[in-house]
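Please go over the structures that come below.
Each value in this text was obtained by applying a stated rule to the coordinates, not by laboratory testing. What you see is a predicted model; the values in this text were computed from it and never measured.
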Structure P
Amino acid sequence: MDIREEAEEAAVRVASSILTPLGYTYSISTEATADEENGVTLMISGPDARFIIGDEGDKLDDLQYLVNRLLQAEWETAPRIRVDCDRYRERTEAKLLRRARSRAERVLQTGRPLQMEKLNAYQRRLVHNELAKMPGILTTSEETDSRFKRITISRA
């Protein structure tokens, strides 16, 4: 059994140990995480998806945090586990990247810099990587100690 398969099994066990006592009806499948070598995505689905996702994904973020912390406490070399529910993260990330590209196109047209809403580190990485593919665009994150920061999109 390779590291990815071990991580999958352990992550499913951990997520189930959190969700089952809460009384949710769900199923879990696993997928390879596209942007990480040994990364695993737990894909949760079921009639209680909206409760697992929470408001703007806050419960899903909490579940992902707990799964990763519990795995790392048990298994020092545990790969990062991504938790998604009914493809919520996939949809919201696609929307975020569409907004970022749209703003970058406006910057190219007007020459005026624009800012994104406050984003967490993962979202900022997605935006920086996506807009790095656009010639003539420069992205910078604000310098603050806050966990959530704005990205400024300007001409290069």
Structure Q
Amino acid sequence: MRAVRGFSVIELVTVLVLIGALAVFALPRLNTAGFSAYGFHEELLAAVRHAQKTATASRCEVRVEVSASGDDYAVTYTGAGPDGCMAQPVTAPGRGGNLAGSAPAQVDINQGATIVFDGFGVPGSAATIEINNRRQVVVEAFTGYVHD
């Protein structure tokens, strides 16, 4: 008796149909621009919240500068507040270094802002930061509530 070699036509057609279905449904979802925008939005939201908490804990003014032209942000102490408040960058929690970052290549900051939190965590004014004309980071004026 001869050994059977290869695949049957039904098996080949089934594999081709499955590959076609994956190509139609799965590949368009692998667009990383959406993931990059979401990740940067969450990073910026966390940085602004951390700046507010740092201002409250240290009683020093903390400035968050978000630049639309450079697509980046930086968090620094302004130097205002009780003795011991020096103008210097805020340290990033968990990773060390300065609390600053840049948007990935596919992400644009459409509307930047400068937010200054006083020693009680209250901003000088309301601010809205817009990312990719879709996502926002909003800071409320009198409460300092940071949300999206």
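If Kirkwood radius over Cα pairs in Å, for residues 19-58 alone comes out at 11.4 when worked out from the coordinates, which of P, Q was used?
The read-out was computed on structure P.
Where does the value 5.1 come from, among P, Q, when mean projected area of the Cα convex hull in nm², for residues 27-98 alone is the thing being computed?
Working: P: 5.1; Q: 6.1.
The read-out was computed on structure P.
Of the structures labelled P, Q, which one yields -10500 when helix-only ellipticity at 222 nm (-39500 (n - 2.57) for each DSSP H run of 4 or more, over all residues; to 500) is computed from its coordinates?
Structure Q accounts for this read-out.
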